[in-house]
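See the structures that follow.
Only the coordinates and a few stated rules stand behind these numbers; no lab work does. This is a predicted model, so every value here is computed, not measured.
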Structure 1
Amino acid sequence: MSETPARGADLTQARNLVTSIPGPRSQELMARKRAAVSNAIGTTMPVFAEAAFGGVIRDVDGNTLIDLGSGIAVTGVGNANPRVVAAVSAQLEAFTHTCFMITPYDGYVEVAEKLNQLTPGDFDKRSALFNSGSEAVENAVKIARSYTGKTAVVAFDHAYHGRTNLTLALTAKNQPYKSGFGPFASDIYRAPLSYPFRDGNRTGAEAAKIAISQIEKQVGAENLAAIIIEPIQGEGGFIVPAEGFLPALAAWATENGVVFIADEVQTGFARTGAMFASELFGIEPDLIVTAKGIAGGLPLSAVTGRAEIMDAPQTGGLGGTYGGNPLACAAALASIDAFEQDGLIEAAQRIEQQITSAFLAAQTTDARIGDVRGRGAMIAIEFVNPETGEPDAALTGAIAKAAHNQGVIVLTCGTYGNVIRFLPPLTISEELLAEGLSIVLDALANA
């Protein structure tokens, strides 16, 4: 690291490579990582960050990289956002922790009030704050079980809900998430998702009918506490369900006394061109789970929902030592200000147009681009064998590696490992994004 701390705000918003990737200092640190850190902790890029700001990250060798991943959809307001830095710095000087369950503070209450106001649904709401998306998902399930007095939970094909025991039971993908970690929490069931690219001409209503029939036959509404679903799937491949699928599921849940939980950990906070993806589909979840983009890079998550459901657990039934930490709450309030006042929802919509137009144009001459999908600044490209339509994970990996070598951070995902996902910060400039996309398209052409 530098002798004096690097300031993210000093970074020019431009890619600049001064060494190969990885450079010598990153290689030295990677050797130290291998000696000190569990091998089970992997990394996407073989470089170590020194500073970051907006849409770029500078590594310890002085290379400045284009960030099209936002730390997996976390730094939507841009890395080291000035609003967030100022708010956290001020809170840091006041106090860092008291535990809200011991000596509460107004920041926690203000975040809860904001979430109750911003999330979909014109009804009385309550919120509870936690540390991670996984923790919030677990608590949403706890709340639903307490409210309904039932225990079964249904998740969907291709789902990703976290890495804890219960959330791994909800998660669909075996490698690298589930293998070797069982047995998992019980009374968890899986239903088929609407996946338009691989469903043919099936409508959302038809896909919902299939899923509901399976739920009724294999679980039974009388046993079912909750349905949990990502409105647009994240790790599963940014799968956007066909129109009508989510409303049909939500309506069935309401009719049958089942809590409908929307996992908006990745889709929340302007990421999809709306404050929450549920808005795009016209649904009002009973409970909504948020994390990632909520606090500009600080660890915070929440469950927000109908007051009568959120208040069902006994006093003391929810909580945690660090949940709603005052620094994270300050960051969240500053981030929400940025989303609301800095035009970031509109920015996400512009990013969608820029990414999709680039890859739809390329698709006209390259049949390896099987599907271009997503909403806002959450766009995925699914790569396939052009002759068979089968997933092409090898091509996807080669494109990502070539982009990394050229200083562009991109992430892969999907059940079949054949999807590149774009999650740029909403503050990224059109010019910087265009350069990043051009490098990825060149990597595809040369793969």
Structure 2
Amino acid sequence: MSHGDYDVLVIGAGLAGLRCAALLASSGRSVAVWESGDAVGGRVRTDVVDGFRCDRGFQVLNPAYPELRRAIDVPALRLHPFLAGVAIRDTDRARHWVHPLRAPRRLPGMLTGGGLRPRDVVALMRWAAPALRPATLTEGRDDVSVADALDRSGVDGLARRVVDKFLAGVVLDDQGSTSNAFTLLLARMFALGVPGLPAEGMQALPRLMSAPIADRITLNHRVDRIVRDGRGWAVSAGGDTVRASHVVVATDPQTAETLTGAPAPPMKGVVTDWWATEDTIPGSRLLWVDGRPTPPGPLVNTAIVSAVAPGYAPAGHHLIAASALIGGDGEAPPESVTRTHAADILRVTGAQGWSLVTRHVVPEALPVQPPPLRVRRPVRTPDGLWLCGDHRDTASIQGALVSGRRVADAIDRCDRRSDTAHA
């Protein structure tokens, strides 16, 4: 069965595929999007369970991402921001570190009661200084692992433990093997914008992106064959076959490798547990990390999500999220262990009364981003298929959106060259 021909068929309705398809559709091309899942968004999904909104894997959205502002009307998401900073479970107390540029009056208190020494501030500034020159970071020269960069800058003690734990929750790497240049690019975004949660969950982002092209998207369509068909391609999903001049594979890296042969990068995994309680939990809108020398559990972070975005929980309830990394053996820590650690970080008792809303085990959450940083990987295979996704740029929402635009721009250039050649 044939549905007709298209200028472009995009396989995958994640952020990269939606961005690519929307740009090509806006330029007047006939575009279709086939998505294997039952909703748009790829890895950016939100489950609604008994009135609780639980994003698949703990995710936040930084409104400072330049490509995000180009792609959507950010205010339409009604973001609820975290406080700019981090809450720390230390050995004998809880400490709050705030963003020094956003709350400069709090800096003296951080130096006297936050566990930060003046030498820590100097070392952190030494490490973060290259973020002021982002162009030099994207060149990838002299890039090292973030662990090596922190060592060279003299970041140690509590400051090092907090940075390590915070970054582990962002890049899903607790070994410090991630590119320091990439990490500093993320740090720059944290300096420019305060991450938050959309009022209706993270899936509100792909829903908003898909709205202008909703009539071009077909769900529950898993592609099983792509073959050359003259100057174009024939693509099959079950009993459906269409022909397209261009095919964009905007799937997860493993599926992309199956369809195109392009090698998939190693991936990093995370498990996120979501608990509900009616008990009031003292805390704040800060993200919490464990800054103790020997943490008693595996969590990289925890948060009282309903304190940040009240709409994530029904009235009269609170929602807590906590994330841990999935190890090299592919095993996630037991929920009972993460629950105990989360309660200990938040310094609350009675966690036995917390009700597990859902558990998200995401073994392939982010591509690795080792040094030296490569922000632009090829977006076309040798036989002419197109590729986009965060594995072609940086392992971030920004990277996924940029890769979608890069492919749309490249198809524009390709078609212009073809039109010129046949003029």
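Structure notes:
- Source structure (of 1, 2) for helix-only ellipticity at 222 nm (-39500 (n - 2.57) for each DSSP H run of 4 or more, over all residues; to 500), computed value -11500: 1
- Which entry (1, 2) yields the derived value 0.97 for Rg/Rh (Cα atoms, Kirkwood Rh), for residues 193-272 alone: 1
- Computing relative contact order in percent (Cα under 8 Å, 6 or more apart) across structures 1, 2 gives 25 for structure 2.
- Structure (1, 2) behind the derived value 60, 46, 30 of Cα extents along the principal axes in Å, for residues 9-200 alone: 2
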